[in-house]
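Pasting the structures in now, so scroll down.
Please treat every number below as a calculation from the coordinates, not as lab data. No experiment lies behind these values; they were computed from the predicted model shown. Cβ atoms are built from the backbone, for glycine too; each structure is taken alone.
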Structure P
Amino acid sequence: MDERLVAEKVEQARDAVADSDADAWVIYCRETDEIHEPTLPYVLGFDVVWPTAIVVGPEASTVILGQHDAPTAEDLGVHTVRPYDESIQEPLRAALAELDAETVAVNFDRDDNVADGLTHGMYLRLDDLLPDREFVGAGEIVADVRGIKSETEQERIETAAETTLDLLHAAADEWTADTTETEVADYLHDRMREAGYGSAWSWEYCPTVHAGGAADVGHTLPGDRTVPEGELLHVDFGVVQDGYAADLQRLWVNGEPPAGLVEAFEDVRAAIEAGYDELEPGAVGHRVDARARAELVARDRELFDHGFGHQVGRSAHDGGMLLGPEWERYGETVEGEVRPGEIYTMELGLDTEWGYVGQEEMVRVTEDGTEYVVEPQTELWRLDE
């Protein structure tokens with residue numbers, strides 16, 4: 001349990017409710033070890049078994065939970081704690097009455113998965129408990145709480161990114177001409193196990209390793225391919241450290257890079273820098289994506305088939321607004337404005353005969369603009385035996 005982090009995020013949550021059209025935000029969940037509620041780590045910091053409600057108002061918050069969990073909640077020193085035995089209804093209604101809350105935001109959202117943690121069954125139960133309340137989606141509140149990173153969160157994300165980059169360099173230092181994709185992945189997994197790091201996405205696919213032009217592009221499992229002379233080693237990787245993730249892509253070339261490969265790398269970098277220049281407070285998500293694509297079009301390159309960037313936090317894909325095109329699959333997540341405190345990736349690549357020229361950087365939005373979380377890769381790195 002992380003008291004400092006929960007205190008920071010609960011304060012943010014109260015401000016987010018005050019800025020919303022809802023009178024209160026209710027996170028309603030149970031058996032969260034089995035069915036994860038994405039917002040629970042921010043406002044409570046531990047799993048629950050019995051039906052539990054965290055009621056957040058503009059100035060105060062209350063947690064209503066089983067009596068056996070009450071001491072842990074009290075140790076946070078953040079919420080009013082109301083334990084119960086038989087039914088959550090009376091203390092839940094009382095907490096909402098104290099806030100004069102008629103309109104209640106709950107965790108459902110059409111487009112944002114991290115704001116959609118309330119199961120259908122729990123929604124029906126909540127409707128039975130509070131038949132006289134109006135429920136609205138909590139997507140905007142969750143976007144504030146999860147998307148705008150506190151000081152502690154920014155520090156942890158930067159540390160995870162630095163660790164990820166250090167491990168990538170260490171893996172490249174161990175490379176030989178006979179090193180396979182699987183051996184690169186195994187090396188990184190061994191270092192992660194030794195240090196107790198988690199993976200920023202599914203363990204089997206983190207890292208994703210591509211050796212040379214014969215490798216299939218995408219989220220693939222590592223194989224027995226090695227890197228031919230003049231071709232690329234591409235790695236997509238991120239660790240979870242102290243509860244927070246990183247997500248980076250880096251490239252190495254075996255020997256002297258052909259002129260066409262250097263040109264492809266320069267075009268990818270130019271598109272990323274174009275998006276970087278567009279990314280600032282107030283920028284609209286799909287317009288940042290469009291700026292990167294326009295740079296590729298100007299260089300007569302094929303366009304990538306995914307969004308330009310996503311938020312990073314407790315996981316590699318942290319929900320909230322995206323930097324992506326106005327495609328149906330992204331819904332309204334690309335329509336919002338970028339805000340200070342958010343952390344995004346910027347990623348795209350070109351499939352070439354020498355391998356996938358994929359780049360992914362992490363950037364922090366500040367009050368004045370944007371800055372890289374770790375040093376970007378601005379040239380092709382060499383593999384040395």
Structure Q
Amino acid sequence: MKVVIAAVSAPMHMNGVSRHAANLARALLQTSVVSKVHFVAGIWQKEMFRQACELNDPRLHMHFVDLMDANLSRLVWYYRELPHVAAQLEADVVHFAYPAPMQSAAYRCATVLSLHDLYPFDIPENFGRLSRPFTQALMRRCVKRVDAVACVSEATQTRLEKLFPAQARKTVTIPNVVERDRSIRMDRFAAIPDDRTFFLCVAQHRANKNVPLAIRIFGRILRKRMIPCSSQLVVVGIEGPDSRAIQAEISELRLAANVLLLSGLSDAELQWCYRHCRLLLAPSKIEGFGLPIGEALLAGCPVVCSDIPAFREVGGDRCHYVRWGEGLLQEYENAIRAVLESPRPNPVSLPDFSLRTIGNKYVSLYETLACSGVSEFWYATATRT
């Protein structure tokens with residue numbers, strides 16, 4: 001089976017979609033059914049993906065297209081050029097790493113979409129006023145035209161089926177890979193002194209991540225001297241629509257010396273943060289998947305997070321959850337106090353999110369599409385428990 005993974009996107013630094021695409025390639029190569037994985041990304045993403053995939057498997061073929069790093073050129077490439085690429089590579093499956101323009105009639109193979117969330121509809125403020133209707137239309141058309149939609153969580157699948165009930169038959173949940181650190185362990189991370197107490201928040205600067213709330217929670221804990229006055233909140237994530245609000249919160253609370261905003265970390269640097277932080281703070285309003293939750297648990301890092309379905313799917317009963325409602329700051333304070341007064345937990349294992357498990361699920365999906373001739377997709381209803 002030959003699989004083309006279409007991962008051409010804007011970021012030059014790793015984000016959730018990029019990490020998903022790299023892990024998808026690595027997961028598929030854990031199986032014996034896949035004979036070739038053609039990984040297609042932008043030339044500006046070359047170094048990032050070569051490090052992320054980190055494989056010497058001869059079945060992996062990396063292709064980097066030379067485009068202007070602009071939205072329009074990438075959209076045109078997906079619509080006009082990707083079908084030709086798939087034909088030239090004799091693909092059995094084309095897997096879209098995220099919603100993109102497609103003309104279904106141009107493909108002679110199965111097409112699969114990884115759907116991470118429904119943010120264009122649920123968190124429209126993440127998108128500009130002009131691009132919002134276009135982004136919604138793009139997602140709507142891609143979901144309709146692909147042969148199968150692989151949702152990264154039950155929460156995402158449930159939301160998809162509510163918004164697009166006509167497409168429910170071709171949806172299935174296959175979670176993201178969550179794995180232990182593969183990189184060489186770092187003894188020090190220069191950005192954070194070894195003796196510094198710090199909380200970690202792994203989040204892009206987007207409204208649903210609620211980074212300003214994380215800053216308010218941290219400021220409250222700091223003022224009450226529950227942690228040393230030199231403690232820091234380290235926010236790891238690329239800038240976005242919420243960057244201005246984040247800076248305003250830092251300024252209003254006078255926390256410039258205590259809040260550190262970082263982006264573009266290597267896997268080794270991020271894993272160092274998980275291992276050395278006092279806790280992971282994740283007060284998101286809505287998420288498609290809880291990757292930082294899983295990564296923290298694998299590293300033995302305590303987690304204080306919002307009580308939302310996507311986090312529950314990954315964290316189970318291992319996290320300190322805070323429900324939305326009155327007294328939110330006090331509830332976060334109580335949860336953090338419980339963590340600070342408890343011994344650090346041991347690292348856990350998450351076999352349901354392993355490379356091999358996820359790779360086998362995708363191969364099963366691909367084979368079902370091939371056997372059914374993709375004329376009628378029944379995988380989700382036949383296998384859902």
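Annotations for the structure displayed:
- Structure with the greatest value (metric distance in nm of label points 7 Å out along Cα→Cβ at positions 33 and 353, set P, Q): P
- Which of P, Q leads on percent of Cα pairs over 39 Å apart, largest value: P
- Comparing distance in nm of label points 7 Å out along Cα→Cβ at positions 41 and 241 across structures P, Q, the highest value is found for Q.
- Which of P, Q yields 7.8 [mean projected area of the Cα convex hull in nm², for residues 89-168 alone, calculated]: P
- With FRET efficiency 1/(1 + (r/R0)^6) of positions 249 and 369 (r between Cβ atoms, R0 = 41 Å, to 0.05) derived as 0.95, matching label from P, Q: P
- Origin of the derived value 0.95 (FRET efficiency 1/(1 + (r/R0)^6) of positions 177 and 273 (r between Cβ atoms, R0 = 35 Å, to 0.05); candidates P, Q): Q
- Comparison of P, Q by mean count of other Cβ atoms within 10 Å over residues 265-272 - largest value held by: P
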